[in-house]
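Student: Read through the structures below before going on.
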Structure I
Amino acid sequence: MSADLARAERFAARFGLRLPVLMAPMAGASPVALAAAVADAGGMGALGALLMEPPAIADWVAAYRRAGDRPLQINLWVPDPPPARDAAHEAALRAFLARHGPPVAAEAGDARPPDFAAQCEALLAARPTAASSIMGLFPERVVQRLKDAGIAWFANVTTLGEARAAAAAGADVIVAQGAEAGGHRGAFDAARARDEAVGLFALLPQVVDAVDVPVVATGGIADARGVAAALLLGASAVQLGTALLRTPEAGVAPCWAAALATLVPEATRLTRAFSGRWGRAIATDYVRAAAAPDAPPPAPYPVQRGLTAAMRQAAEAAGDLRHLQAWAGQAAALAHADSPRVTLPRLWADARNLLAGGASEAA
């Protein structure tokens, strides 16, 4: 067995997996059915719990575990500082958004995510295999409680500096997120998320060289070639997000899933138009309009998320891709629409073959 395969096998064994493949913990797109399908295939299911109150976290975990105590990652965002508010700017945004969806209530920008401390308590009570952080590092007291409970800390990073900081803070695993990834960039400093957008295959080997804990690669991986390349560059496992969104278990809007099938890499872009945080989405009519010179700039997170809620909800109900929050990584078109129960074992077998010097079905 090659050193790359051996490293991946050790990671899988450590976390009770048959495949060194993790589901990305996508907030708003991690239903129990998808996590269970990934786990049934031998990977690690995941819950992106950003938008969930503690009782909802407990209910989700209970549903996931009805078929057994399967490996699980739960992700929480580290909160940003309180946002600066500008009433005149928000009024201009409400008027702009009303041209793209329903009228926006004056108080829409007041919406806030659930209490982080309460979510941490719910996570600790759930006792997942791993707790993952994004947008920063867990506070020291949370890290210590995770370690006391035997819960591994997976720290999502987007730069080499963030990786070093996470390792120094005691992370058990570093998740290196390349700029190809769909959804939110996990940058610790929101203001630097776009300017420090590093591609995965530039970031990954440097993170591997800089830290002494396993590294998981995520962003733009959707087939066996990407898996094999990540392992050759030193990763111990891969994490898939957009690659799973076309599956029946994902349950995303049909227009979103259909668009992913033919999406070219350059048809995505980094945008703050949905939440106020930089993230990669399909370059829809709304995304392009929000980037136009005459459009008001987005408000900070989470104000922008609150302001766009009515538009996003209306678009989903109507199947309107033009105004839907349709996150997408740059390798979306490589994803398959079959269940992960079918595709993930095949993906891993093909990646193993590539690493052993063979050829993949996709090559």
Structure II
Amino acid sequence: MTATAPKPAKLVVEGKLVIEGLGKRYGATTALEPSSLSVAEGEFLTLLGPSGSGKTTLLQLICGLVEASEGRVVIDGRDQSNMPVHQRDIGLVFQHYALFPHLTVAENISFPLKMRGRPASEIESRVTATLEMVHLGHLANRFPRELSGGQQQRVALARCFVYQPSIILMDEPLGALDKKLREHMQIEIKRLHRESGATIVYVTHDQEEALAMSDRICLMNHAKIEQLGAPREIYEKPRTAFAADFIGISNIFRGRWDGNGAIETAHGRFNLPAGAAPEQAENALVVRPEHLHIGARDGNAISGKVSEIVYAGSETRVIATLADGTPLVLRLGPDEAVPRIDEIIVAGWARDKAVLVA
């Protein structure tokens, strides 16, 4: 008789998923610096960052596809760091749907329930309910080859949601879809998350996707966590120049604090936000394009030559070139006057609309 591995002891930790000092090294190469974070039950957390930032490594460590060099993974209060992937109560959705081509939609969705030995009556009721949840009830008897890309992705999602895993991990699940379908599926995944109450950890390099879908974003850079917070917090209050530059469009002015409420940059002297207290001499001031307006404001003024104008319906994006060739981006609302190409403009911003970062 095969011995059954003992269940890991329950720990006193807070969060559906708790990562404590989790790290991964391959020889002299560090794929993930020791990192810690907690994910609440029912939360949608997105791991966001450029290629090589460590986000996929962290996801693989959570599900057990990769063995950690240090730290631990705690799920539902139990240390599962040394458990194989098939014993962790985790669902996985990848960019490639990996549907069984010889099985119908309903059979694909029922597969994980059959593998777990669930009763036939339970399988039938769960598959029916899940098909309705993903709006595919009318396609239950079709095969994957008879479905569109978006429908196949919904089958892959349904196959994961149907057995109600403790945590669902998604690695770039919309990467193979075109822009319009991708945006539609973002809404679908948000709806599924809301209706199911599932805990989701989602990997993407798409900043707009992360902002649109997440309860919180874990921004990663150089194999470590750069900033963790709600989408609005990370967009409006970035803590570093990297966070400001990676999420959205930013005008970043680097310089030295003058010790008297302003920063001296190559483009001029700009007033800091009220109450800003630089912790070092070298800093950067971040101004989002929507906060820049034609004309000086609060003593902040910068001039440039208009090089491009992009009309986008609800806004007009104006790109001006500063004296040293640096681009300056403004987003003008529908009621603001739009300058002409090659016109010299002066732009400014209210001091409290800027953010001081390291």
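Student: Compute mean count of other Cβ atoms within 10 Å over residues 78-85 for each of I, II and report the one that scores greatest. Please list the in-between numbers first.
Tutor: Values: I: 12.6; II: 16.0.
Once mean count of other Cβ atoms within 10 Å over residues 78-85 is tallied for I, II, the winner is II.
Student: If percent of Cα pairs over 25 Å apart is calculated from each of I, II, which structure is the one that comes out at 51?
Tutor: Structure I accounts for this read-out.
Student: Another question, then. Quick check: -7000 is what I get for helix-only ellipticity at 222 nm (-39500 (n - 2.57) for each DSSP H run of 4 or more, over all residues; to 500), calculated from one of I, II. Which structure matches? Write out the running numbers ahead of the final one.
Tutor: Values: I: -11500; II: -7000.
Comparing all candidates, it corresponds to II.
Student: Going by distance in nm of label points 7 Å out along Cα→Cβ at positions 270 and 326, which of structures I, II comes out largest? Intermediate values should be presented prior to the final figure.
Tutor: Values: I: 2.2; II: 0.7.
When distance in nm of label points 7 Å out along Cα→Cβ at positions 270 and 326 is computed for each of I, II, structure I gives the biggest number.
Student: Further, regarding this structure: Which one of I, II has mean count of other Cβ atoms within 10 Å over residues 126-133, as calculated from the coordinates, equal to 23.6? Mind dumping the intermediate values first?
Tutor: Working: I: 23.6; II: 18.2.
Considering all the candidates, the number was obtained from I.
Student: So Cα extents along the principal axes in Å, for residues 158-197 alone, computed for just one structure, reads 30, 19, 13; which one of I, II is that? Write out the running numbers ahead of the final one.
Tutor: Numbers: I: 26, 18, 13; II: 30, 19, 13.
Computed on structure II.
Student: Given a value of 20 for relative contact order in percent (Cα under 8 Å, 6 or more apart), point me to the structure among I, II it was derived from.
Tutor: Checking each candidate, the match is I.
Readers should treat all values here as calculations from the given coordinates under stated rules, not as data from a laboratory. Not measured: the values here are computed from a predicted model. Cβ atoms are built from the backbone, for glycine too; each structure is taken alone.
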